[in-house]
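In the part that follows, the structures are each spelled out as structure tokens.
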Structure 1
Amino acid sequence: KIFGVEITPVKKLSILDDQLAIKGNIVKQLPTDKVPWGIKAVYGDSMLDKTSGGKDVNVAVLDTGVIKHKDLEGNIKECKDFSSAKPLVDGKCEDKNGHGTHIAGIIVANGGTGGDGIWGVAPEASVYVFKVCTNLGTCWADDVAMAIRTAVDDGAQIINISLGSDTESSLVTDAIKYAVDKNILVVAAAGNDGSYPGSIDHPASYVDVVSVGAVDFNMSVPDWAARGLNEETRSFIRETRDIDFAAPGVNVESTWKDGGYVILSGTSTSAAHISGLAAKLWQKDDKNPMEATRVILKKFSQDILPTGDDNVSGWGLPKLR
């Protein structure tokens, strides 16, 4: 995880330090389970064999890029590279890191053209691939901010940011304000910095961002998952440095940069589950779809730890049933 502040005013973010769960970085050419456990968890259906939903919803994935994986064909709407001097507008979709492809798969993977692939939460949604990070995972705040604003202007309804920094960037915060003012839902990973209060990363710590912590298969919160600042259980009050929800973040299988599949653990994957669920539940007919979708996510949440809001899992895990 590369965090810190440059001498210049432009701050540095990074992809979160998600861990490969398979030693030796072994990539499988066929998924272990066509519907991974995390997808089944947010659907509330352990027997689920395919997913649906997300039609006419655009999700911007700000990350390391995304390849045109066979399980993502038809979902990728545009690719833009903000990490280079000359952005590729609707150009070649690439990801030499793998993180972005993994995140996109959790959100929208469609089972593959031959039916032997993996399913994401909302396979009918479209993805805007916005590469904001280098191949090593460093992401500059000005690139992230520009991508957020472009996502809004290009018609995204949801922005997934599985990136983080220990320090706040006014460029990113201002861009998020721009998105929220336009009724865009911004979802961010809480971070993997451990169990002390206030370990949540920026931009997940920003009050208008949907911040997501992690749970494992047994619905336990891992020690490495970041916490919000306020330890008190309370009513639904949005606060700075607060956790909103928890979602699957341990041993999550998804698409990978070479066309295969790999397992990762980290709140990056948790955020992707919530972005996908938000796409499936998007309240497009409401006059304020962003707020209405947040309310629906809260309504469907089931407590992980104490009853009500807490700094570890927020309102809990949103489940369709």
Structure 2
Amino acid sequence: MTACTRDADPPEDARGPGFHGLRQAGVTTPRQATALLLAYDLDPALSGAAGVRALKAVLGAWTHALAETLESDSSRAARLTATLGIGPALPARLGLRAPAALREVPAFTGDRLDPDRCGGDLLVQLCADTADATEAIAATLTRLAGETLYPRWRQDGFLPPSPDGGTTPRNLLGFKDGPANPTPEECERWVWSGNATYLVVRRVHLRLEDFARLAVHRQEEIIGRGRSTGGPLNGAPSAGGPEAAAPPRSHVRAVSPRLDSGARMLRRGYSYADGPTDQGLLFLAFMRDPALFARVQRRMAAQDELSGFTEARGSAVAYVLPGARAGRPLGAELLD
């Protein structure tokens, strides 16, 4: 599953959701074929009221450009979405009250984080069915940032084609990606906080060759799901969920919502390939409190066999702002 739906693929005539709305698109929107993550930092010389004024000007310009672009026929045909969030350090620097759950994601056992691929004062997720669409709007945003915001890092992502022609994409490990995402009702409870949410980003290098050397049955034991079907290892649905049939140290056991009183995150990840020796998962997950991710990640580090084939090299967290409306640009609730 890729969004708050049980159908991973949109209808063939589906179009992008446009731009204006109470909530930003790109959260519960069915995944597009490509993603581009952009992180920006506020000019170090800016802070306090001057920083607020400068940032409001940029966000106003971004809102106008995004509305004009995303409402166009070509962008809607490409299902282009833009999703904007702020990083943990920005509110204090501007003298603003931070959203309650916005704090840095801690380091975890096994991380090998590159500071140049972490953090950011503003984070933008661009997704579309064509990379040309995301690259074009990315260039526009960076130009409009002027000398107020400076690019910090960027990361491309893509959905590998399903080898069996199925509707649920497979990750680079060969398994169906995100088959247990929350329903729309569960999203209201566990993903959205009013009209906002939180996004956790992890750039996870995968030891693909080592994993591929394992027999398929051993791969399935590590993941806790059947490789061909994505279903429980015993082939039959269970009231206890897929983890009921999975080994104790499997991935699905470690990430089970049952261990967090039912709390769930909406995973919307992509694969990345930065040359032949660095390929992996661009983990993107939305939730109403990033503390959920921290709990799950600690369990994975302690008991998930899949952790032996992964290494986080980039990390970020952002508060995804409420949507823009007529006369209310992105960030108005925070900056006004």
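Since every read-out is calculated from the coordinates, none of them should be taken as a lab result. These numbers come from a predicted model, not from an experiment. Cβ atoms are built from the backbone, for glycine too; each structure is taken alone.
Details
- Identity of the structure behind 59, 43, 40 (criterion: Cα extents along the principal axes in Å, calculated), options 1, 2: 2
- Label whose coordinates, when FRET efficiency 1/(1 + (r/R0)^6) of positions 138 and 282 (r between Cβ atoms, R0 = 25 Å, to 0.05) is calculated, return 0.95 (choices 1, 2): 2
- When semi-axes √(5λ) of the Cα gyration tensor in Å, for residues 114-225 alone is computed for each of 1, 2, the one that comes out at 23, 21, 14 is 1.
- Label whose coordinates, when FRET efficiency 1/(1 + (r/R0)^6) of positions 162 and 194 (r between Cβ atoms, R0 = 25 Å, to 0.05) is calculated, return 0.90 (choices 1, 2): 1
- Structure with the greatest value (metric distance in nm of label points 7 Å out along Cα→Cβ at positions 106 and 210, set 1, 2): 2
- Which entry (1, 2) yields the derived value 23 for relative contact order in percent (Cα under 8 Å, 6 or more apart): 1
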